[in-house]
1. Given a value of 28.8, 90 for Rg and Dmax of the Cα atoms in Å, calculated from one of P, Q, R, which structure does it belong to?
2. Kindly point out which one of P, Q, R the value 5.8 was derived from, the read-out being distance in nm of label points 7 Å out along Cα→Cβ at positions 35 and 275.
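Derivation of every value follows stated rules applied to the coordinates shown; laboratory data play no part. Treat the numbers as computed from the prediction; the structure is a model and nothing was measured. Cβ atoms are built from the backbone, for glycine too; each structure is taken alone.
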Structure P
Amino acid sequence: MANTFEIAVFSGDGIGPEITGPTVKILRLMSEVSTGYDLSFAEAPAGAAHYAKTGESLPETSMRIAQNADAILLSAMGLPDVRYEDGTEISPQIDLRKALTLFAGVRPVTVRPGQLTPLKMPAGKEIDFVLVRESTEGLFHTQGCGEVTKDEARETLLITREISEKLFEFSFNLAKQRQTAGRGQGRVTCVDKANVFRAFAFFREIYDAEAAKHPDLTADHAYVDATALWMVQKPWDFDVLVTENMFGDILSDLGAGLMGGLGLAPSADIGLDHAVFQPCHGSAPDIAGQGVANPFAMILSAAMMLEWLGIKHDNDALRTDGQRLREAVESVVASGQILTRDLGGSASTKDAASAVEALLAMAPA
C-alpha cells in the first residue's frame, strides 16, 4: 500500500482560494493515478479575512494542523484594508516561519527557451538558479518591534551561528541535489556585504567553514550590490545563491522580474522538520473573484512540495511527479499560447490550470 502524506492547505485571501482550488485538484488527480503515494488534504483557516470575521489570524487549531502535516501548501495571504490594531499587516505565513523554524527560504528562478523575459537572452542560454534566503532572522529580526523616537529609528539585524550553519548546510546539499539531477554545476555563492558590516563578515566565516566540508562543490562569494548587477547581466552563470533575509527578499523579486513577473515565482520555506510552499505574489484583492488570477506560481509551489516530499521520504514517485508538474507549467508558459493577462495573454485562471492538467494527462508517469 502506498504511503499517505497529509497536506495542510491554507487557501488564503483575495485571489488565494481561486488559485488554490485548481492546484489541489491537480494534486488530487496525480495522487489518484499514482501507485507510489497518496495525498490527503486538511483545510486550515487563517488570514486577514478570517481575522476580520473572528479576531484570529492564525487559530491554534490551524497551527496544530500545520504542525502535524507532512507539508504545508499556503496561498496568498493578507488584505491591505485589514490590519492588526498596531497597523501592521496580517501575515500568518511569517508566524508559521518563526513557529516552525523555517530558516531556508527557497526561491527558484527559471527562464526556459521560448519564455518571455525582459532580458535579451543569448542564443542557447537559459536561466536556472535558486536563491536561498534565510527566513527567520536577519534584518527582519525585530519586525514590528523596532525602536522609534521623534528623532531616530532603529532596527536590529540578527545573525546567529545556529541558524546560519543549518542554512549553509541546506544550501550545499541543495547544490549537490541539483548537480546530481543535471540542473546545476555544483556551485554555491554566499551573497553578503562583508566588506562593510561585521555581521556579514561573521556570516561569511560560518559559510566558509561549511564550504570546507564540501570539497566536491564550488564555493564562492559575491557582494549583494554586485549580485543584483549580475542577475541582470549574466543570470545564467548562477546555481545556488545563499543570503540574509532582507537581501533575499529584495533579490527574489528581481529574480521574479527575470521570469516575467511574480505570477511565475514559486517559493518554499523549509526547516528541519516542516516546510511551507507558497507563491511569492500577494493576494491581489483588486482582481479577486474575476477568474483572471495567474495560478502558475501556486502550481509551481505545489511541484516544489512534491519534490521536497520525495527527497525527504526517498519516494521516487513523488520526486518524479514534482518534476512532471514543474515541467508541465514550464511548457505551457514557454508555448506562449495560454497565458494570463499579467503575462500578456487573456487566459482565465481555469484555462491556465486546465492547460497544465491536459499536459499531465498526455504524458502520464
Structure Q
Amino acid sequence: MTAPLLDRSTGAPGEGDGSWPVPVGEAARVAALRAFNVLDQPQQEDLDAAVRLAAYVCGTPRAEINLVDTDRQWQAAAFGGERGEQPRADSMCARVIMGSDPVRVPDASKDDRFADNPSVSGALDSVRFYAAAPLVTRDGHSIGTVCAFDTTPVALSDLQLGLLKDISDQVMALFEMRRMAASLGRIASRDALTGLANRRSAEMAIANAIARAERGLGTPSVVVVDLDGFKPVNDVYGHGVGDAVLRSVADRLTRTARTVDTVARIGGDEFVVLLESTGGPGAVAALGRLRESLAGGWAEVIGASTLEVGAALGITTYRPGDGVASLIARADAEMYADKARRAAGDG
C-alpha cells in the first residue's frame, strides 16, 4: 500500500506541488537530515563499501546512498556510476522516504508510482528493477535511502530485502556515530565555562597560523590577556560572580575580535587571542580595541560600583623560526610588562 502524501499548500493528502511527494513533518525531516552534516561531503570509503555491499546483496550493477534534501537528491555514495545530485522531482527515493519500510519494485515501468519517472521512462535512464531501504533516524525521520537498481527486471527475495534494510540501518548508525564524535570533539576543544576555545585548540590554531605564515600566507599576532583584581571578586562576591566576569571577558573579546580570529581561555583568568594575518600597525590597532573592550562597565556584571576589574595585555607578532611556545612566551612577557606598568601607575 502506498503511503499518503501531503500537499504542502493545504496540508491534505496529495502530490504537493505536483513535482514530488512531501512527507508529513517535512520541515522537521529536513532539519534532522541537515543536523547530521552529511550533505555535500567528500567521497568516503565506508559509505562506498556500504553501496558495494548493497549491490552484491541485491545482485545489481548499481547501488547508491541517496539523501533527500528540500528540493534535491544528493548522492553520498554511488557504486556503478558517478556521485552527483538531481532535482527532487526526478528522484525515485523521494517516494520511498514517505514511509520507513523498504520498497522493492521488480519492474518500475509497470508500477504506477515510478513509471513516469525520468529514470524509468528513458529520459534519464531505463531503470526496471529498484529496491530501497529508508535511512530512518531515531526520531522516525526518513532522510534518504540505500537503494539498488538495474535496467532489467529482478525478483528480489525477502532475505535480500531484509539484508538491504540491515545495510541502511548500519549506514544510519554510522551517521549517528559521526554526529556523536563531532559533538564530543567540539566539547573537547571548548572551555566549558565560557564556550571559548581551550588551550589545546588555541595552540592548534596558532600552529596552523604559523604554518600558513611559513608559506607566505599572512603574518599572525598573538595577544595574551590576564585579569587584574579578579581574585577579590571571587573572595568577596563568590565564584558565581567570578564566573560571570569570565563569561563577560569572553563575550567582550569575541565581539571585538574578527570572525577569522581565535579567542581562547587558557587558564583561570588568562585568555589568548590569535589575530590572523595581522602584524605591524594592524596588530597595534587590534590590541587597542581589545584593551578598550575590557575597560569599565564591571559594576553591571559584579553588582558593585566599588570593585573594578582590570586587564593586562601583551602582544607579539610572528617572526621566522617562531613556534607556538615562543609566540605565547613573548606575548606573555609583554603582558607581565604591561601589568608592571599598570601597578606602577604608568599604564
Structure R
Amino acid sequence: MITTILTTIAIVGGMAGFLALLLVVAEMFFANYGEVIIDINGKRKLKVKGGSSLLSTLNENKIYLASACGGRGSCGFCKCKVRSGGGPLLPTEKPFLSPDEIKDNVRLSCQVKVKEDIAIIIPEEIFNVRQFAGVVSKIEDHTYDIKELTIQLTQPTEINFKAGQYVQLQSPRYGKIKQKVSRAYSISSSPDHTDYIQLIIRRVPDGICTTWVHDFLKEGDEVSFTGPFGDFFIQDTRADMLFVAGGSGKAPIKAMLEYLDARNSTRRMGYFFGARSRKDLYLDDLFATWEKSMRNFAYYPVLSQPTEQCEWDGRCGYVMPYFDEFIQDVNNTEAYLCGSPGMIAAVVKYLVSKGIPKEKIYFDSFA
C-alpha cells in the first residue's frame, strides 16, 4: 500500500515537473515576440524586445510612468492612452478606469503586454521624470510609526519639482524579501532645496518598503528613486487655502507651506490635521513657527480619540465640523487634501455640501 502511494506521488511529481519544463520551453520558443516598436506620441519610436509589460519596458528605456504599487495592478496610477497594439482590455484594468477613459483607450501600462508594435500617448512632462541616486543623510523619528528621511542627491545632484509632488522610492532586497519594490511617497521638503529631498514615511504593517525604511535603512545608506510625479500642487490664485491631512499625509502640506513661507505669502491659509491621540501629533512647533511668520496662516490639530492622560483641551472628533472656523467665502476657497481614499471622499462630500465648487478641491489620494 505504501509502495503504491509513493509510486503515485513520484509519477504525479514527475508529470508536474515535465509540464513545468514544457511551459519554460513554450515561453522560450513560442512566446518569443522578437523586436517590436513602441511609438510614443507619434514623435519617438523605441525598438524593444517584446514580452514584458509596457510599464517595465518603458522603465528599462528610462521613461518612468507613475506606479505607486510597483506594477502589481493595484494602484491604477500607470495610465496611458494606447492607440493600437495593446490587446484587449483586461478585467484587472476595468476597476481603475472610468467609462470615458475606457472609451478613450486609456489602459494600465502594467497590465498591457508588449507583444507587437504598439502606439501610445503619454504626457510630455513624463520625459522630465528621471532616476536619482542619493545618500540618506538624516533619519528623524517624528512619532512611534513615522520617520522623515533626508536624502542628499548624488546622481544627478539636483531635482526640480513642485511642492506637493511625489517620488517613487525603491527598496532593495533585504532579509527574507527577495525582490525590489517601488512605493510612492510625497516630498515633504520645499522645492527651493534642489540638492536634497525629504520624505515622511509611516510604517505600514507588513509593508515591504516601509519595513525596510523603519527597520533596516540607516544613515549613510545609498538609495534610489524616480520622479517627480503628480499634479497635486499649489494653484496660482489668491483664493483662501484650506489644507486637510493626517498622518504621513502631512508631507506635501509641509512642502507647500514651507514654499509659501519662503515667499512671505499673505494668502489666508488653514491646516486641519487629524490624529487619533496626542502621540500621533508631530512637527507642531514648526507649524506654530509658520503661524507667526505667515500672519494669515492657522494650524488646527484635531484629535479623534484623545485620552484622559494626554490632558488635551483642544479640538476633538472629526476635522470637518471645524472647517467653519476658517471658511469665510466658499466661492473664494480652495481645498488641498491628502489622505486615504475614504478620507478624501468624506471631506470632498462635506466641502461640496458647504458650497465649495468641486473643481476647486485638489487632492492626493493614497491607499
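1. Among P, Q, R, the structure yielding 28.8, 90 for Rg and Dmax of the Cα atoms in Å is Q.
2. Details: P: 2.6; Q: 4.1; R: 5.8.
Going label by label, the one that fits is R.
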